[in-house]
1. Tell me which of I, II gives 72, 23, 13 when you compute semi-axes √(5λ) of the Cα gyration tensor in Å.
2. If helix-only ellipticity at 222 nm (-39500 (n - 2.57) for each DSSP H run of 4 or more, over all residues; to 500) computes to -21500, which of I, II did it come from?
3. Comparing structures I, II by mean count of other Cβ atoms within 10 Å over residues 157-164, which one has the largest value?
4. Going by percent of Cα pairs over 27 Å apart, for residues 101-268 alone, which of structures I, II comes out largest?
5. Just checking, which of I, II has the largest value of distance in nm of label points 7 Å out along Cα→Cβ at positions 45 and 61?
6. Thinking only about mean count of other Cβ atoms within 10 Å over residues 85-92, which of I, II has the largest value?
7. Between I, II, which one scores greatest on Cα Rg over 2.2 N^0.38 Å, for residues 285-396 alone?
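Coordinate-derived values only; no laboratory data. Just so it is clear, the model here is predicted, and its values are computed rather than measured. Cβ atoms are built from the backbone, for glycine too; each structure is taken alone.
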Structure I
Amino acid sequence: MKVLIKKINKVPVWMYVIVLISRFSYAENFDAPPLFDKTAKSVEYIGGFRLPLSTKGISRISFSQGVIALRPSTNSFFMIGHAHHQAVAEFEIPQISTSKKISEWHVAKFKQAFSSIFSRAKSGNPQKVNRVTGMAEIENQLVVNGMEYYDADVNVRDTTLVIRDPDNLAESDIDGFYQLHGAAHAAGWISKIPQAWQGPLNSKYLVGNASNLAINSRLSIGPSAFTVDFDKALNNEEKSKLIATTDLMDFSIKHPIVPDQYNQSRRNDLWTELSSASYGFIIPGTSSYFVLGKSGGHNSGIGYKITQDNGRKCGGPCSLEALDSYNYYWLFDVSEFLAVKLGKKEPYQIKPYQYGFFDTSNSNPYISGSDYDAENNLLYVVFAKEDKTRSKFDAAPIIRVYKININKNN
């Protein structure tokens, strides 16, 4: 593990040279801001908080997939509960705790109980969408992306719902399903584009996804990024039910972000069959698209339905060594998105300029969700099943908060 940390945290000079050439070549007349450097102690952990274990409404927080959406104006957030229920609730953000003992952390309080989503869509749910994959509050409405967990036929096009009144989750109208033009490749996280980039990218929001669920043939084999136009859906004017997207970065089985997904070469430290991404956003004041998730198999390689070194039998792909799994980040240059818009580069030709372990001091439970508060430069990261202080049979996720110190990159 130490060898890998040293290798991926030291970005080669030639990679920076290529990035700089790309920025001058593709930015045209746009003066792109500087790149963000994750290795410069620019992501500062400031503490965390817990979530209530009680059932409220139709669900509870244990076994949550971790999808969240912040509401900075009300100091609260929405979060999806138990994976079986796919229900949304709202919580108050408590005081951030700095103790090293999770048992001493403050617990968030409910503002709204868990309410169902998919079963209340006005169109019904004919394509059996059953996993929430992203959320964001936009213009006082809650936009929700979702997918079918196992779309073996690769024929599901429904992706998006709009909860019209997020202050009344239990009784709000829920319009949709709408269909993102980018389909499953785009039907994950939703993040706001910083003001400086909205003109060059001709959009206010990004959507993205990765190979997080089953059936790779329908997914982006690497983190994606699409501009999206939610305006007509938000105004209830989109009669075709199609939401326009434009691909900026996207991959496929034919064009993965990197070959050798099972790392047979033992040289793939970027993205493997075990990699997934839970959230991506452009850091304000920078030219960097920051993607968080998890990865594995970079040291030992990957097998299919094997028995790992600890005796565990896997039901699918897994690392040969059980501990060869970790939380990861990837940083991409947004200037290269402009190159794609100008037709000078294909969406699958973009590679990260920096990547590696996200937080080595908090690396055991995996990252399952995240959202960014641009007003306060705070990144809220959900770590799955880490809180076992109240019930060893009903582990709850916890949320850690990180300060994004943009000025350390200048």
Structure II
Amino acid sequence: MPVPAPDSSSPDDPHMLAEVELTIAAGVRTLRFSRELEQRYQRDTLKQRLRFITTVGIGGALVYNLFLLSDWLTLNDKFAWVAAGRLCLITPMFIALLYFGQRLTQRWAVEVVAATGTVVSSLMPLVVMIYSDSPYRLHYQLGMLLIMVYCTMIQQLPTRFASVAMLCMLVIQLATTYLADFADIRIWQANALLFVSTAALLLMGSYFLERGSRLSYLFALRGRLLQVQLMALARTDALTQLFNRRYQGEVMNSIWAAAANAPASVAVILLDIDHFKAYNDNYGHLQGDACLKQVSRAVQRTAQAHGALAFRFGGEEILVVQVDADAAQARELAEAFRGAVASLGVPHPVLGEGARVTISLGIAAAMAPRVTANALIASADSALYDAKRAGRDCLRCARPEAVHG
């Protein structure tokens, strides 16, 4: 059973929060974030984007095939060809792209697949139209406008992908209507102006859609990061940056609640800085705080390396909790704490020339929930006093028979 750890959004939340605030202030006008934030945006929105593209892709395929009615009414002489294209070529392509898209792990690849499917679906009916003699071809080719709307407003492709897709569709539109030769050059030019203007307006809409989407993401991310910071503040001791007594209670309750279904061996280490009152009295509280911070950092690093959690228990006392650990493993960790503090080499001249700050440690281990959390800590506290009576700068283990609920 792992030691419960606080939720976190990122190992560098303060930096990320500052980056988010700066980006919001800038207004996202370029539709791009910094490299780090852009990578996070692409990663965080991938699954949601896949679900959205799948949903609108299914709906788009159904509407696309409903246009068989339009094919019958306006392109009757080539209906068999266009029907075969819709049902036997484009629809299977839609299904294949939707299936393939579910396995993509990069958002840019999802957008490329979505844009490709839209462009190819616009090509087929207009190519068939070139060979038709229907007098309604001028009206038939207006169906391209719906595909353009689908591409930008329904699929909501990012603007840079939508721009490429719209350019491709404009080339298809202008080339096929020119080759179809169903109108004089002036009507073709007016038709071309209609499509170019529509594309420009749709891309404008695409820009504002993407900008709004990115800003919404930033506001949501800022909220999550602020929540993480607030939770960290509520759980962290301001001076030592160790977890506080409040969070210690949450962790112990969580461990014992889980142990009710699956008993677990829990070890606690209670350590104390030797002669800390003398250190404070001689060097002042500011220097005492600096000493406590150094010792706390050394203990925290060592505890993290061993999968344990360290809490400020009170004053200069620190409590360390280890789950799935017996007394021998706890003793090994306690020795690591002694070594880490000794390596700091913090002078303690009031104890004599060459004296250094040291710690004393008490260890207790038991099975939860057979022994209560308070009883386990009390046993470690008793062992700590045994270490102090033994001369300090040492550790003592509570005897198994002394640990009881």
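1. On the way: I: 29, 26, 22; II: 72, 23, 13.
For semi-axes √(5λ) of the Cα gyration tensor in Å, the value 72, 23, 13 is produced by structure II.
2. II
3. Greatest value across I, II: structure I.
4. Details: I: 32; II: 53.
Top value of percent of Cα pairs over 27 Å apart, for residues 101-268 alone goes to structure II.
5. Values: I: 1.9; II: 2.5.
Ranking I, II on distance in nm of label points 7 Å out along Cα→Cβ at positions 45 and 61, first place is II.
6. Structure I gives the largest value of mean count of other Cβ atoms within 10 Å over residues 85-92 among I, II.
7. Checked I, II; max of Cα Rg over 2.2 N^0.38 Å, for residues 285-396 alone sits with I.
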